[in-house]
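Please treat every number below as a calculation from the coordinates, not as lab data. It should be emphasised that the depicted structure is a prediction, and the values quoted were computed from it without experimental measurement. Cβ atoms are built from the backbone, for glycine too; each structure is taken alone.
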Structure P
Amino acid sequence: MSRPKLTRATVLEAAADFADRRGYESVSISAIAREFGVQPASLYSHVRDRSAMLEGVHELALAALADRIATAIAGRSKRDALAGLITAHRVYARELPGRWAAMQRPATETTARSASAGRVAALMVAVFRGYELPDDELIHATRLVGSTINGFLALEAAGSFSHRDLDTELTWMRALDVLDGALTAWPITNPEVTS
């Protein structure tokens, strides 16, 4: 079998696949070079260093997640769209754990401003607009839903729910119900923030 040609895209895809198989922290220039059967120096004309490679994996992961979200929410609104949104995240995290881990790291300025990140954000906002939230509340809704998804998935992946007999699927559905209720009854006023 012939090896794929070394390009930035093939290097990043190999790094993402490696992260899914072996873990995000295992990704290194030398490990990916071994995947291609080349010396590490061969990769440096395609990625500057490990940080740049991981940044590329992050953007690649965001692009794939955006595709899944778009499919999951198409033609849906309110609770159905919200269910599609959060389920797309959960399935993605289970199927592609290395790529999911890449998205759990702080985004670089470049990644945060990338088309992929913008698309994920726009799709989330589209779901929240179905709840008729004012524009100045959209970031708060995004933070609430995002932290609920990420917190649940992190605890689930760590096995934190495994010591209970109750099925986590029911908990996941309860989380969906609570988020739907919160978005439906979202407070419109801007209360004083106290610390």
Structure Q
Amino acid sequence: MKIGILSDIHAEPQALRRVLVDMPSVDRVLCAGDAVSEYQFCAETVQLLQQVNAQCIQGNHEMVLFSGRNAAYLRKCQAEFAPALLDALATAPTSLALEVAGARLLMVHASPWKPFEEYILPHSPKLPRFAQLPYDFVILGHTHVPMVECVDRVTVINPGSCSQPRDQDRRGSYAILDLERREVELRRVRLD
């Protein structure tokens, strides 16, 4: 079983489309949050995610948009977009625990412990804490920096951002998790 993993689209459907065209055949697609931005809802982004039956969680941008902290923009979105499109992300969970092909996965946007908006970067001194979690794979986003780190028996995966990379590579990124081989491949796509 193969899983396509993406995160931090930030309402840029062109970048998402490039990733989906580049993505090899997968059995499932997961999105680790920030599909939209707190000040920019994008119906096309949500529709593309729905077309591939992506399971999404809320990132910090969805939480701001749908919590009412940005009430004026939320009212504008409610007047402009179909409720089903808004609900696709407004009702998404903030974390997702799955058992797939004998592997235990946890998907969160930033970090699995308080403060939940913490940035976990490659080689972070916080990485050893993941070894205490009862999962085989932990998927996160938030940093826009792709990462695969093995911490004892736990593999921490950040696919990076398909639209706004923050590392030295200016291409968008995503990940493929092959559960049969227990391997993760980070992939890059050119942005316009």
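Matching task: 0.90 is the computed value of FRET efficiency 1/(1 + (r/R0)^6) of positions 45 and 173 (r between Cβ atoms, R0 = 25 Å, to 0.05). Pick the structure from P, Q. It must be structure Q, since only it matches. A value of -6500 was derived for helix-only ellipticity at 222 nm (-39500 (n - 2.57) for each DSSP H run of 4 or more, over all residues; to 500); which structure in P, Q was it taken from? Considering all the candidates, the number was obtained from Q.
Computing Cα extents along the principal axes in Å gives 58, 41, 41 for which of P, Q? Answer by label: P.
When mean count of other Cβ atoms within 10 Å over residues 37-44 is calculated for each of the structures P, Q, the largest result comes from Q.
Starting from the value 24: which structure in P, Q was relative contact order in percent (Cα under 8 Å, 6 or more apart) calculated from?
Q
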